[in-house]
Structure formats: C-alpha cells, structure tokens
Structure P
Amino acid sequence: MKRKIGLALASGLALAVAACSPAGDNTPAPPAASAAATGVERLDPALDALIAPDAVPVKIADGFRFVEGPLWVDGRLRFSDLMDNKLYELAEGTEPKLIMDKSGGLDQMAPDSFQGSNGQIVDADGGVLMMQHGARRIVKLDAALKLTPYLDKVDGKRLNSPNDMAFAPDGALWFTDPPYGLVGQDKDPAKEMPYNAVYRHAGGKTVAVITDLPRPNGIGFSPDGKKLYISNCEPEMFVNVYDVNADGTVANGRRFISYPGPNPIDVPDGLKVDSAGNVWTSGPGGIRIISPDGKVLGQIKTPDRAQSNLVWGGPDLKTAYIMSAGAVYKLPTLVAGQTPLYPRAAK
C-alpha cells in the first residue's frame with residue numbers, strides 16, 4: 001500500500017467510548033465506539049486544560065503494518081514498523097523516510113511476527129537506545145545510525161524481546177521484557193528467562209524488579225520519579241502503579257486502571273506521562289487520559305484499532321503523535337511531555 005500524508009479527519013464526532021474504571025470503581029463501562037469514529041471523548045471538564053475543545057486527531061501518514069516505538073529527536077518524529085522490520089523518520093509536511101531496514105536485528109522475520117524494532121529513548125550522550133525484538137536486545141544508535149550493542153543478557157540469560165523503556169530521575173534505565181518477539185512466546189524453546197520482567201539497569205548492573213506480570217509492556221514515571229506505571233496486555237488488561245523507593249526497588253503495587261474483558265485487539269500497550277503527571281495510555285477503544293489520582297478524563301479515538309503508543313514532539317513538545325495500527329496521527333495538546341525528557345543516564 002502506498003504511504004501517504006493524510007488529511008484532517010472529521011471533527012466534532014460524539015463518541016460512545018468505553019471508559020475504564022479507576023481502581024476501586026466497579027461501574028460497568030459503556031460499549032465501545034464504532035471503529036469508524038475519530039475524535040476526542042471528553043469524560044471530565046478537566047480535560048479542557050489538556051486538549052482544546054476543538055482539537056481532533058489528524059492522520060499524517062499511513063500504509064504501514066503496525067507502527068510502534070515513537071520518539072521525537074532532532075526535530076523529527078522517528079518510529080518503527082514492528083511487523084515490517086523497518087525504522088522511519090518523519091519531518092513536518094513530508095513523506096516518511098526509511099532510515100533503517102531490518103531494524104529489529106534479523107535479516108528474515110517469521111511471517112506476521114512482531115520482530116522489528118520497538119521502544120526508543122535518547123540517552124544522556126545524545127545517542128538513541130532502541131529495542132530490537134528480533135535480536136532480543138537493546139542497542140544504541142549514533143547520529144549516523146551506526147548501531148552498537150548495549151544490553152542483551154541478564155545473569156547470563158538472553159532477554160525475551162525488550163519492548164519499552166524509560167529513564168528514572170536518578171538516571172537508571174527501566175525497561176519491560178515481554179515475549180512478543182518470540183514466535184512461540186512463553187512456550188518458545190528459545191526463551192531463557194523464567195519470567196517476563198520489568199528491569200532496572202544502573203551502575204552496570206541489571207536487576208529484575210517486577211517479575212509477577214504476565215505481559216508487561218508500556219512504562220513511565222511520574223514527573224517526580226516517585227511512581228512507576230506499567231501496562232499489562234493480557235490475559236488481564238490493566239495498568240499498575242508502584243511506589244519507587246530510593247534504592248531502586250518498588251513497593252505497594254496496585255491497580256491504576258482496569259479494563260473489562262474479553263481480550264480485544266486493542267490491548268493496553270504503550271503509555272506516557274505528561275509534565276503535569278497525567279497518564280496517557282493505550283487500551284481498548286483508544287488512548288485514555290487519566291489524572292494522577294486515577295480519574296479518567298477522556299479518550300482519543302482513531303478509526304484504527306490497536307493504538308499502540310504515543311509521544312510528544314514539536315517545538316514546544318505539545319503535539320501528541322499517536323501510533324495507531326498502520327497509521328500515524330497527530331493531536332495538538334495544551335500540556336507538554338515531561339521535561340527534561342531524558343535525564344542523565346546511569347552507567
């Protein structure tokens with residue numbers, strides 16, 4: 001399919017979106033909106049401080065298989081096609097540019113697999129850390145896109161398929177490691193890890209901090225670094241929040257938001273936390289915006305199921321770029337991504 005720059009989609013659509021209940025709220029969720037609906041569902045007046053009333057998602061590129069791993073770097077949006085094993089860059093008003101083939105680290109991928117590249121983040125020295133599902137490792141890219149291995153084993157065992165990552169304010173790198181890059185997932189004979197963990201990498205050591213989640217995926221910190229958010233894809237769909245201790249451990253893990261089953265296509269995937277501490281997380285029906293106290297403020301809806309992730313970019317870091325199945329959307333917001341976005345890295 002030809003990739004193209006999309007035009008603005010219909011605005012002012014009323015969406016009957018399934019608003020997930022925050023922890024402790026057992027109110028049944030309303031039915032999900034039609035897959036053709038696009039817009040912003042406003043569930044609380046507080047959303048007006050985050051997204052202007054007339055703002056709608058606009059498609060800016062499509063024709064991909066499954067977009068993921070968004071990153072704003074050097075004034076451009078960088079993202080991967082997880083199922084097509086390619087890495088792209090997109091400048092405002094231009095066509096997406098292929099900047100790396102076989103970005104997942106394999107010359108040949110299994111058919112219909114998720115073995116391309118995924119999460120990305122800028123390190124303290126300006127290099128970009130990138131997850132490779134196929135090669136089951138984290139690598140670093142320099143300005144010329146030269147690739148250097150960064151991390152592939154913990155305690156002598158190969159990682160499953162590192163998925164997404166975030167820096168804590170102390171510079172430690174935290175990342176999730178579900179088995180989605182393994183064709184057989186947990187039953188794959190190549191799997192070496194006994195769990196699908198959330199890891200902390202600092203001081204040359206990598207420690208499995210959370211090991212009891214079946215499919216950890218999205219990850220983000222509150223602006224002060226005292227709370228850690230982790231999304232879990234399946235079989236139960238939820239986002240957990242943890243208190244982060246000074247020694248790099250976590251405590252008091254609890255549900256931040258739960259989604260009703262059965263498991264649909266659009267599971268909880270990537271998440272980001274804005275500069276005010278609101279959590280923007282993918283999940284059934286679109287991108288939920290949730291206040292720090294767990295109240296669902298609204299939801300961003302696109303026609304494509306399986307919104308996988310988002311990132312802020314633009315000159316003021318107030319444009320949300322949304323990865324949505326085979327397409328990329330942008331939405332102007334009134335709040336920025338966390339600043340500084342990339343704190344110093346722990347070596």
Structure Q
Amino acid sequence: MNIPRMRYERAAALVLVGAPIMAIAGSSQTQNARPSQAQKALKIVMVPKFTGTAYFAATEKGAKEAVAELKEKGVAIDFLYTGPSVANTDEEVSIIDDLVAQKPDAIIIAASDADKLVPVAKKAKDSGIKVITYDGDVADPTARQWFVNQGTFTEAGAALVDVVAEQAGAGARFAVVSTSPGAFSQDSWIAAMKAQMQAKYPKMQLVDIGYGQNKPTDSFNAAQDLINKFRDQLDAIVVPSVVALPKAAEAVEQAGLTGKIVVTGMSTPNQIREFVKRGTVKTVVLWNPVDLGYLAVYAAQASLAGTLGDNATQVKVPAGRLGTRDAVVSLNDITAKGPLTLKNVIVLGDPFRFTKDNIDQFNF
C-alpha cells in the first residue's frame with residue numbers, strides 16, 4: 001500500500017508534573033520554562049481505529065487540547081493524527097508500520113484488532129518508541145507500555161444491561177448489534193453483559209448478535225434483520241458501537257416500533273442526539289472521548305519524561321484539567337477471552353449516561 005508522506009503538525013507542550021522534566025535531548029528544565037531552540041521536539045503520533053467517525057474525531061480534539069495546554073508549559077511536541085478513513089485493520093497496520101520507520105518518540109494506537117496489531121506494536125516498542133494504546137488494546141501487553149482504558153469492560157457491560165433492565169424489565173429478551181466477529185472490545189463488552197445478566201438478571205436473555213462491520217449501511221441492515229427475525233419477541237437492542245447505534249435507532253423507527261423496542265448502547269452525543277430527543281433512545285452509555293484522547297497524550301508525554309515508568313507499580317499520572325489518574329500494574333476485568341488481569345492500565349473513569357436531560361451539554 002502506498003501511504004502518503006506524512007508531516008507532523010508542529011506544536012509545543014509540557015506535562016504538569018511536580019518534578020523537573022527531562023527533555024529527549026538530555027537537558028532538564030523546570031515546569032514553567034520556555035523551550036530553548038536547541039530542545040528536541042517530541043514526536044508523538046496518534047493512530048485511531050479509523051478517522052471517519054465523530055468518536056475518534058473527539059479523541060483527536062482532546063489530544064490537540066492536551067498538546068495546546070502543554071505548549072504553555074514549555075516542552076516542544078510535533079503531533080500527528082492519522083489513520084484509515086474507514087475501518088480497515090490491514091491499512092491501520094500498514095500506516096503504523098510506515099510511522100515506525102519515521103521513528104517518532106511515542107505512538108498512541110487504538111487497536112482495531114487486538115491480535116493483528118501485536119506484531120507492529122511490538123516492532124515499534126522494540127525500536128525504542130513508547131507505545132501507548134487507547135480505546136482498543138493489543139492482546140499482548142508486552143507489546144506496549146501502557147493502555148489508556150476508557151473504562152473497564154466489566155463496568156461498561158454491566159451499565160448497558162442495567163439500562164435494559166430498567167427500561168425493558170429484568171426478564172427482557174434483547175439482541176446486540178456489534179461490529180465484527182472477533183472485535184476484542186465489542187466481544188468483551190458482550191462478555192461483561194452476560195456476566196451481569198448471570199449475576200443480577202438470571203431471567204434476561206441475549207437472543208442473537210448481528211454484525212454491522214463498523215459501517216452505517218451494514219449496521220442498519222443488521223438491526224433490521226434482528227427486528228424482522230424477533231419482531232414480536234424482542235424487547236431491546238443493545239449496540240456497543242458508536243457507528244451502529246444511530247442506525248439501529250433508525251431501523252426501529254422505520255419499523256414503527258419506537259417505544260416498543262428499547263434501544264441503548266454507545267455513541268457520541270452529536271451522532272445520537274436526534275434519536276434521544278425523539279425518545280427512540282432514552283439512555284446512552286459512554287465516556288467522554290475528548291477526555292480519552294486528552295489523557296492519552298498526557299500518558300505518552302509522562303512515559304517519555306520518565307514520570308510514568310514502564311514498570312511502575314502504581315503512579316498517579318498528572319492529567320491537566322482531569323487532575324490525576326492512577327496508573328496500575330494490574331487490573332482484573334472481564335474480556336472476550338474470559339477473566340483477565342490487564343497489565344499496565346490507566347482508567348479514564350466510570351461510564352457516563354447521556355439522556356434527554358443532559359445531552360445538549362455536550363458537543364462531540
């Protein structure tokens with residue numbers, strides 16, 4: 001694949017830490033000092049799963065906000081945001097491979113496929129690049145330094161099932177519209193849903209899973225197929241996909257089943273707002289992706305500065321307006337591969353509920 005020559009967007013930044021920060025060139029400076037002309041700029045790259053969605057555009061916004069804030073504190077950063085325009089794991093791998101050859105100081109990756117991204121992440125790390133994953137982790141934690149986790153799968157999956165119970169009943173029959181078979185994050189949320197059902201709602205049933213391939217048309221078709229298959233026996237559709245949730249809501253509306261089939265899941269406020277306002281979707285469970293991208297940049301800079309060591313047992317990572325976030329060496333979670341102790345994780349926070357009452361307070 002021929003990948004266009006990429007240029008870094010030039011900015012300047014500095015992490016908010018209490019101790020002096022060591023520049024890559026080996027010199028040190030205090031927090032409030034301005035970068036000298038001799039200071040080497042840190043090259044930090046962010047690669048989302050794909051760029052053509054408001055969700056990852058929001059992570060870019062947060063990342064650039066962090067860079068702009070850090071600029072006021074003095075460390076130079078060349079920042080680049082790039083990735084496939086649509087969901088395409090092979091293209092994401094090729095782009096990262098090309099970036100590794102350019103030798104950035106840090107690369108922030110949202111892995112579209114946990115297993116397939118391991119080799120290129122490991123290649124980057126072995127070449128001396130700090131590798132931070134966000135939104136989607138790689139399957140092998142030794143292939144990166146830290147994972148900036150938007151929230152545990154356990155908490156997010158449980159929150160989605162709780163919404164179904166509240167709005168459709170503890171014995172509801174629901175279907176899921178996912179992205180693709182084997183998508184680690186999607187499958188992990190589904191595993192967490194099943195665990196919550198078993199623990200709290202034993203009469204609830206997950207009747208089927210449809211796949212929209214992270215594409216609007218395919219997502220609509222997947223939801224429509226589920227509605228037609230279970231029309232009189234389907235109480236809810238759960239969609240842990242920012243691309244698919246609006247299309248599932250549209251399918252329910254077109255079927256004339258608004259108010260009869262509960263629709264919930266994950267999406268950005270701007271994508272789902274019209275359906276929330278109309279009452280087709282009453283609750284959206286998510287986190288703030290602006291904050292996720294913002295935290296990922298702070299984590300990358302802290303890793304480069306040495307404030308966040310590769311093998312730190314527990315560190316509070318300075319994160320600007322977010323205060324601090326705990327970086328922990330291990331965290332128990334439910335994943336697509338069963339119970340797992342995640343290694344080197346920084347969690348953004350608890351899931352947030354967007355509703356008709358608060359959705360207009362957010363713009364992403």
Computed 18.5, 54 for Rg and Dmax of the Cα atoms in Å - originating structure among P, Q: P
Between structures P, Q, where is FRET efficiency 1/(1 + (r/R0)^6) of positions 279 and 303 (r between Cβ atoms, R0 = 35 Å, to 0.05) highest? P
For FRET efficiency 1/(1 + (r/R0)^6) of positions 143 and 175 (r between Cβ atoms, R0 = 25 Å, to 0.05), structure among P, Q ranking highest is P
Label whose coordinates, when helix-only ellipticity at 222 nm (-39500 (n - 2.57) for each DSSP H run of 4 or more, over all residues; to 500) is calculated, return -11000 (choices P, Q): Q
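Taken together, the values in this text are just the output of simple stated rules run on the coordinates, not laboratory data. In this text the structure is predicted, and so the values were computed from the model without any measurement. Cβ atoms are built from the backbone, for glycine too; each structure is taken alone.
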